[in-house]
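Please treat every number below as a calculation from the coordinates, not as lab data. Fair warning: this is a prediction, and the values are worked out from it, not measured in the lab. Cβ atoms are built from the backbone, for glycine too; each structure is taken alone.
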Structure 1
Amino acid sequence: MLVAMAEIAHRGGSVSEAVGELGAGREALASCSVDDRIRLIDRLTADTHAAAKEWVAVSCAAKGIDPASPTASEEWLAGPVSVLRNLGLLRRSLAHLARHRRPLLADSELELRDGTTVARVFPEVLSDRLVLTGFSAEIWMEAGVSPENVRDTMARVYLDPAGVEPGICAVLGAGNVSSIGPQDVLQKLFAENRVCALKLNPVNEYLGPIFERAFAAAVDAGFLRILEGGAETGAELVHHDEVCEVHITGSQTVHDAIVWGPPEVREANRTAGTPVLDKPITSELGCVTPFILVPGQWTRRELAFQAANVATMLTNNASFNCNAAKVLVTSAGWPQREAFLAELGRALERIPPRLAYYPGADGRHERFISDHPGSVSYGERGEGRLPWAVAPGVDPTAEDVTAFGIEAWCGVLAETALPSEDAVEFLPAAVRFCNERLYGTLSCGLAADPRTRARPEVAAAVATALRELRYGSIGVNHWPALSYAMGVTTWGAYPGHTIEDVQSGIGFVHNTRLFGRPHKSVVEGPFCAPILPLWFAGHRRALPAAEALARYEARPGLGRLLAVARHALRP
């Protein structure tokens, strides 16, 4: 089937041509067996790895990164490595389905916790424990999903006799992280039975030829078409009669333009409940991401580690990440608050400002500085580079705070101190503040030292906070972007948004275990890791470690795993 479909493969072309060819691919997908899909994954894996070096090179060139520097590791990890891992995890799930005719989920991975079914999905295998020592990850299910019936919600595309009829999905790609568009396609193709027209964002459409090669097997099969162009192309695609659904990674403004129309009619349409888009739309639309520091007595090393942690969350990818730390939530009564902020400043001073490659960054940076006059800058402005900026002591009770209500989309961070004296008082206040005052529900983080957390009353308060925080992904002690990178955890907004009030979006991606009703993902790691994590800014061996990780994800083996460890353990 895959070979036969290659005869009609067409790369590029108009929207109507692409959708017409996907119509034939949609019919082919209906007869594509699990074994066929596994073979497709194997081809995608080989081709993605073959394209990886050029993929990273063009990304570095566009973002002003020296491809031989440790910073280039970001483009490996958030590009081909992430896609290769996603493919490998999908293959594992489908291979289990092919052998056993049931979803990949062991009884030992399930737990009923405070009435919620929790699936512990990481670590799965020995290599997980070696690459991310001390880390764990869980997916919490929606209400009504029990340990006994969770499998009944999984892999319905494959196990439901009626299945899900194949259709055509318009995927509007993101302009910041290169793996987003390809992984959105993987979600739709393998988890939701959709062939895809991927319309690239103009910011990074230089990746088009790379994606054509990396995903040549899907293009040849008629399952994927890659398009370039601006808003007009996107509008033509999403409104095409043969497109049955839409997925977008971007901003709420773009989402609302698609769903409700141009500014002059948008609010009238929303009020009347008359969207201009008459088909389902899923989305991931960003967030003002908080990171909560639970007060305790931290050692100097712990202060430095967590300061480097926050600095990395702010500066990675020049802060053009939907999960970049944007509001640091602290306790006004924490004796070490000032010491932490000073340590954070020292960490930022060591990270040179990056090229602000995303359009409009300079204006957003200026607005943040203007609206938060106490901001402190780190690094020099020049040659398209903006200094990092931190606004300490932002009043948590003030109205219309820019940092709380608008995702800045540049290298800035606000700090706000809640009036509390200890961890037990602070945690519920922090949860209320994040849930009620900050825009978005995509991801958040929380850090608590192990000695403070060992107190039973604090342990209970942390457990309650994790349960009550309304975010799709939570990182405990670490950047919640790990939930994106792991591939085995779902990625998306907290459930419950509507097209009328979409905030961080609707739906989820990276669902490699094929869960049907996930609620949120929680990733936890050591409060102060003994070895500097590979993604931290300043890891001197990050580039060879990331390249080795790409080789391992493409073709796992002990020798390749040891090569990752050899570099990663020498920061």
Structure 2
Amino acid sequence: MDFDLQPIIDTFVAEVDETVSMAEQALLRLEAMPDDVDAIDTVFRVAHSIKGNAASLDFEGLADLAHVTEDLLEGAREGVQSISRELVSLLLEAMDSMRAEVLRAASGKETPPSLNQLIAKLEAASEAKPVAGTNGSPATSEVAEAPGQQTQEQRSIRVSLERLDRLLTLTSEISIARGHLAGRLVEAGSPRMLVEQLHESDGLYNELQEVMTQLRMVPIAPLFRRQQRTVRDLAFELGKEARLVVEGEDSELDAAVIDRLRDPLNHMVRNAIDHGIELPELRKKAGKHPRGLLTLRARHQAGSILIEVEDDGAGIDTGVIEQKAGVSKTSQRELEDIVFAPGFSTAAQVTEISGRGVGLDVVKTQIRQLRGNVHMRSEPGLGTCFTIQVPLTLALIEAFRVQVAGESYLMPLDVVAETLAFDSLARSDASNRGLFDLRGTTLPWVRLRSLLGLEGEPPSREGVVIVHWRGGRAGLVCDELLGGSQIVLKPLAKLFAPFRWIFGSAILEDGAASLILDVPELLRRHTESRPRFRWQDNEARTLQEGI
């Protein structure tokens, strides 16, 4: 019987990614403190472990790379190899190659010639044996930790996210089955004691679902700490100095959310170093420390997590933005719309970092796919802060259920401000949209039936869901309001990819399927061909007909 190595290979790939990240953090500490023996030992142990495991799996290229890296680190441990910025850069390059090589080896691809070239560079550095004590320039990035912060060893096992997803789906199906069973017991006239006993198990089920959610939660610290390398490398490339500080790194959120935050966060950090932090000489002239400060901050807020990317750089020059966009006297909302517009860039020339037409619109799109928002505030000369708000988990969401044309639809509860009966006086016979008065504030409204392109006449009695949108509020008129519930989010098939206003589906307690609506996207699509309206001071100021 053949032995299946794939599970072992998959585990090894994941371990290399984790341990290399740990080695990177140690190398960055070592760059700031060349005498940090613990940091040298950490990197040495990582290289030694990867060498042995790679050799056992016949990943020769990776094993050779880890071996020469280990030899170089052995010289540093013995005090005959000096720690310089150049040496740290070479070791960081080796770590990058280990990540890439393990993926190539796991997929059966050949080792590229560039790996042999890197191995030769490491061998040459190991044989050079520079005189100890000649250290290079200090590091341009660092991570500040809270006093007294300690790591605590925990017993753990590695479980794939797919298995956790399956477990969560099963708990959802159990809930549906329990609902059906309760209904059948009532219909059959079963003794009240049986029905009550079934309901008594609700607490156990809720606890099970809570534990399942907690199993998916992981600290945001690794995501933040990976940016330390980005800050270090990019600052050096641009001739700048930057220091990274992280706050709230013990905050936890769904592993799937963290995975999808990696690219937008990396983009925003690069943007802050490139466009925000000034060159050292310019900072000195402005009375600032030559080394810029970049802060990554995370904190929980009502079922969501707020992530701030804040720099103490030059801030956003509104005049340059307006000139580039061909507008004048922009409001904060309009300024954000410009900055996050597709292809917008203030870069004077195209480089490897800027001016390629891939701007912050990519960040906004990726955050929207997470059912989140991103906002910006900036003060000239003082810096810029981007705030990302995303849900803690993509697996479970609180949703509000409505009915339109005989079908049920769900809206994320975080976009719902309130619900109420729709006043017949606010209706418009000429169209499916109009204006209505809500406690002295004029709000635009539109029928959800119209947004979804559903035919048929609305009922005589309707309800309206007041939703948050673009800093203001609007009303979505529905046939019936059915109330809120917690649901398990299920991904959509590729068939639904063109329908960006649907971001998921759910199985309801009665076993029926329901689509989850992306309300901001629905309204955005609708207003593209309708008269626009502005939001000021969180109140709707309609132009012409509203939505």
Structure responsible for 16.5, with mean count of other Cβ atoms within 10 Å over residues 214-221 calculated and labels 1, 2 on offer: 2
Ranking 1, 2 by distance in nm of label points 7 Å out along Cα→Cβ at positions 262 and 502, the structure that comes out highest: 2
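9 is what came out when relative contact order in percent (Cα under 8 Å, 6 or more apart) was calculated for one structure; which of 1, 2 is it?
Here the read-out was taken from 2.
Of structures 1, 2, which gives 49, 34, 19 when semi-axes √(5λ) of the Cα gyration tensor in Å is computed from the coordinates?
This value belongs to structure 2.
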Value -0.42, -0.86, -1.09, calculated as log10 I(q)/I(0) by the Debye sum over Cα atoms at q = 0.07, 0.11, 0.13 Å⁻¹, for residues 38-317 alone, assigned to which of 1, 2: 2
Structure with the greatest value (metric FRET efficiency 1/(1 + (r/R0)^6) of positions 278 and 366 (r between Cβ atoms, R0 = 35 Å, to 0.05), set 1, 2): 2
Label whose coordinates, when helix-only ellipticity at 222 nm (-39500 (n - 2.57) for each DSSP H run of 4 or more, over all residues; to 500) is calculated, return -12000 (choices 1, 2): 1
